[in-house]
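Take a look at these structures.
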Structure 1
Amino acid sequence: MKNIIHFRADYDTIIHIDGQMAGICNKENCVDIIPQKDKMYVTFSTPNMLSQAMCFYDLCNTPCCDNEYIECIPYMNRHYDCYYHPIRYRDRCMEKILYSIIIGKLFISIIGKDKNCVSTLSIFDNNHPKFSYDIAPYDDIECSLFGKTLVCISKKDNKYHFMCIDTNDYTIKQNYICDHINVQKNIIRTLQYLDDLVGQGIVCNYDTTSNMECESYPIYRNKKAYDVTDNQLVPYALLMCIKADNIKHAKSLLAPQIANASDDKLKEYFGKIQSIFPDPYTQNKNHFYYTIKNEKYQKYDFTVENNKILDINEIV
C-alpha cells in the first residue's frame, strides 16, 4: 500500500509539483497525490505572501520536509497531511517607529508601516540589538519590566496578545492570544477561552514578585461544561480537557472500567498535548482515530459507545 499525501494550507494556495501545476488547496480542500518517488519539489504560491519552494523527501516511507513552515501530520492507513503555514510578506517600505519606551538600560520599539500591519518588536540592551519578533496588528500596546521579565501586552479587536520575554537570555517564556487580561499590583491574570466542545477557558495567574511563576486552572464559559453527544467528538473533548489540565471532567467522559486510572497516569499516557488532529480519512464504527502532537506525532484509536470512551489504544 502506498502513501497518500494531502497538501493543505492556511489560505488559498497554488501548488506546483516539480514545476507542474497540481491544483489549489486551503484548509478545507486539499491537493492529493500518491508519490511514485522519494523526493519532489513543491512550490506554494499564496496571494499577497511570498512564494516558497521546498523539497519533500522520504515520500514512500515517512514524508518529511525540513522547512519550518510545513507540518507533516500522520494518520491511519498511510495518509499524511502536509500543511503549509506560510510566512506573511511584509512590505518594509515607509516603515516608522510606531511605539517606543525606555526601561532602565532597555530600549523597546515597534517598527512598521502602521498599526494595521504586521510589525517588528525589537529590544536593545545598552544600544545592542538583543531581540526581534514579528507581532500581529494591534490597536494599543504596553510594555513593563518585572524583575528580569519583560511583559508586552497588545490589544486588537477585543483580543489580547500576551508575551513574556526573559531578558537574561532573551527567550520567549509566554506567547499567546487571550480574551481578558487584568493587571494588579503583584498579579497578572489572563483568561483564554479554548476553541473546544466543552466550553472551557484557562485562567493563568502570574506572580510578578517571583519571576512570573504561573498558577493556572480551568473554568467554563457558562459556569458548567457543555454536553458532548456525538461519539465521534467525545475523544476530542477528552483530549482538550487533558490539555487544559481539567482531569476531573476528562474522567467523566471515560467508561467506569478505565475511569479509575490515576490522574498522573492519564496525563502521562498522552504527554504534553500541543495539537489535536481528528483523522478525516479513516472511518470505522465506534472506533475513532486521532493524531496528537506532543514531543512527536502519535496516533490513537478510541472505542466509543453511548458518549463514553470504552478503550484507548496507541497505534505504532
Structure 2
Amino acid sequence: MHVSVIVPCRNEAGHLQGFLENVFGQGLPPHLQLEVIVADGDSDDGTRAQLAAWQAREPRLVLIDNPRRIVSTGLNAAWAAARGDVVVRMDVHTTYASDYVAMCVQVLAETGADCVGGAWRPVGDGAIANAFRSRFGSGGAASRRVDHSGAVDTVYLGAWRRQTLAALGGFDEALVRNQDDELALRITRGGGRVWQDARIVSHYTPRESYAALWRQFHQYGYWKVAVIRKHRLPASLRHLVPFGFVATLGVLVPVAVWSTAAAGALGALLALYAGALLANGLLAAPRQALGVAVATACMQLGYGLGFGRGLLDMVVLRRGPGAAMTRLTR
C-alpha cells in the first residue's frame, strides 16, 4: 500500500532539516510504501535549496509549487499529486512519534472513520504551552485531550483515504485558516466520522511570543466566521463563547461611562474573568501562573476579537479580508 504524506511549506529553513529526518525516519511495516510531497509557497529563505539537496539523495521526496502560498492551496496541490491510497497531513513545526504514519493507517483501517488523527499536544513547559494544554485555555475541546480516543469535531492535522478527499473535493481554498476544521465539518455533516486516537502521537511547537499567539488566534476567530457562514451553523457552541464575552465587554464599556449599574457589572465581569485566568494558571503551572493567564487571555480575547472583525467584514460590510487576515503568522 502507498502512503502519501502531504506538507504545505513556506520559509521553513530553520525547521526543515529536523522535520525531514523525522518523517523519513518513520518506522513502517514492509507493506507500506512512503512518499512525501512538499508544496512550497515560493520560499525565499533557503528552504528550496534544502529541499533540492534532500531530493538529490531521497527519491521518495516530491517537491511541487504552491504559488498562492496559503495552506489550503498547498494541501490541495499535494494530495492531487499523491499516489497513495492513504493521505497523511504533516506540518513542519511538529515532531512525530516513530510510528505516527503507521498508526494513522492502522486506525483508519480499525475504525472505518473518514478522518483520523491525534490530539493537539504542545511541546515544552513554557507558559504558552501550558495555557494551550489547559482545559480553560482549550475551551474543553476533545482535540486537546491527549488521553481521548473516540469521535470528535476535528483532529490535529489528520489522515484520510485518498478516495475520501476526492469525494469531498479537498480543502476549501477560500479559507486561509480553519480549512482542516471545515473539512472535518463537511465529513460529520455528511454522516461521516472524524476519530481521534490517543495512540497517534505528535508534538506541536506553539508560538514563541504572546504577540504571535494573539495574531494566530485572531486569525482563527476571523476565519471561523467564514466556516460558519458556509455551513449556516457552528460545529460547536464553544466557538461562539469568546465572541460573546468580547461583545458583552464592548457593550458594557461605553454604557459604564454614564451608568453605575453597567460600571458595576463591568467590574464584576472583569474581576471574575481575571480570577478564572489566574486560577487556571495556578492549576496548569503554579510557577508560571501569570504567564499562563496572559497566554490564555491572548488566545481567548484574540479569537473573540477576530470573530467580531470577521462578522464586520463578511456579514456587515460584505468585503474581503485585509492583508493582516491573509498573511500567515509564525
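Each value in this text was obtained by applying a stated rule to the coordinates, not by laboratory testing. If you're wondering where the values come from, they're calculated on a predicted model, not measured in any experiment. Cβ atoms are built from the backbone, for glycine too; each structure is taken alone.
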Relative contact order in percent (Cα under 8 Å, 6 or more apart) derived as 9 - corresponding label from 1, 2: 1
Structure from which 22.4 was derived, Kirkwood radius over Cα pairs in Å, options 1, 2: 1
Given 49 for percent of Cα pairs over 17 Å apart, for residues 16-103 alone, calculated: source structure among 1, 2: 2
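1, 2: which one has FRET efficiency 1/(1 + (r/R0)^6) of positions 24 and 160 (r between Cβ atoms, R0 = 41 Å, to 0.05), as calculated, at 1.00? It would help to have the intermediate numbers written out before the result.
On the way: 1: 0.75; 2: 1.00.
Considering all the candidates, the number was obtained from 2.
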Winner on FRET efficiency 1/(1 + (r/R0)^6) of positions 64 and 168 (r between Cβ atoms, R0 = 35 Å, to 0.05) once structures 1, 2 are ranked, highest first: 2
Parent structure of the calculated result -2000, given that helix-only ellipticity at 222 nm (-39500 (n - 2.57) for each DSSP H run of 4 or more, over all residues; to 500) is the read-out and 1, 2 the choices: 1
